[in-house]
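Here, each number is a calculation from the coordinates, and none is a lab measurement. This is a predicted model, so every value here is computed, not measured. Cβ atoms are built from the backbone, for glycine too; each structure is taken alone.
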Structure I
Amino acid sequence: MDQVMKNTGVLPDVDLRLSALQKNERRNQGAALEVYERLRRAIVEGELRPNEPLIEADLAKMLNVSRTPIRESLQRLAADQLVTPRKRGWAVREYSVEEIRERSEVRAALEGYAARLAATRATDDEIAAIASIQDERDGMTELTPAYRVESNRRFHDAIIAAARNTRLADDIFRVGQFYFNRHIAGLTTAEEQKLNQHDHREIIAALVARDARGAEDAMRTHILNAFTVFQRIVGF
């Protein structure tokens, strides 16, 4: 029987089909992850606004993928509490000020601790890279809202990575930074922008000094200052 199967090529054919299925599954998983990350960033950074409808067919066409990774990504975003189901499709979730206050307090605690860890765990090169992000911001005469959001994300992500705690990073990721987006960035005053820059410099100074407590306090203050700006903009 074994000889017959070998002669007829049944086993190699099965192996080829399994291999093709595995490759296809990996491609689908990769596509779903890429779609998820793109949609999440669009929501977090304000490109997709609260209550904006998300139609699977439209998103699939826009991102040039099938509807399967779109559906999987929307389900993950729902678990992240960034989208909500509707009768027809999905929509970007709108958070109340109270919900954002609670999340900002949680984020201040978590990311403050990440800054504390980074002060003792980051290499000199990592701290220099964090400082260079702020140097880049300081060197620009005008910061567009899109650039401010993007560079702010890089600054915070670099500190979180330097903390070297993947579970902590995952928790911070879930809390998110969705209230500082392009819309909010475009409505901040010159004084509020200066305060943001000052806060970043205070965090960097503590990291350079390897002052764990100072880094934690500076990060907490910075995040709560950002929420105060948000409150002013939305009128609460």
Structure II
Amino acid sequence: MSGIEIKNASVSYYLRHKGDAGKRKIERAAVGGQIIERARYLEIAALRDITLSIKHGDRVGLIGLNGSGKSTLLKLCSGALSVQKGSIEIDGRVSTQFSLGAGIRGSLSGRRNTELKCLYMGTPQRSISDRVEEVRELSGLGGYFELPVSSYSAGMRSRLVMSMMRLVRSDILIMDEWIGAADATVNKTLATLQNQLIDSASVLVLASHSRHILESWVQTLVWLDGGVIRDIGPIGSIYDQFEAWMESR
């Protein structure tokens, strides 16, 4: 069964002191993880002692201020980051949807980009041709599918990328914000594909600032603040607490 088990996990980023930066007093910030001054470097504690169990069938949302640790936790859940302390176990195939167009190479054609995406997603060699044709037909790009992506308009690029979502086959879906496009007609198709993608995943972890999006897709909400879990529970009660806290700041 697909799932993610995180126990007492901590992740930090490290920065060397430069110039006279080490002589200045580091003030506590209103956002972001804790900044710890060391003799020769700064430690930014992005996540501290995180314990989270995500089971098969769970739909989990992440909320918090900018710098609260949402993106770092998503990267941890995707396997892109390792913990410095604690442990994490990921059971299942993971797909990440962090930004529209990530990994697209402008010098290559839509067809070649799609072929490379197939290889990256582990599509069997015998199925690549069929998958590429699916993307070509869905995108509606016609002859532009054979031209370099650098020649595309923003809307055409969006059509190619959102059509590639058909290639995703995963047990665990990790999403940072909701993907949108400028073209309203593209957005409608994109929303349909995203819905299908989410429905097919056994586990969803989604970070968003939108209550509407979170209420549409998740049941459990994790509130992150300064790299720690401030609270976790049903989306309605946790989001109400988060909004009240925001208004009182």
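A few comments on the model shown:
- Answer label among I, II for the case where helix-only ellipticity at 222 nm (-39500 (n - 2.57) for each DSSP H run of 4 or more, over all residues; to 500), calculated from the coordinates, equals -10500: II
- Parent structure of the calculated result 156, given that volume of the Cα convex hull per residue in Å³ is the read-out and I, II the choices: II
- Distance in nm of label points 7 Å out along Cα→Cβ at positions 112 and 144 - structure with the largest value, from I, II: I
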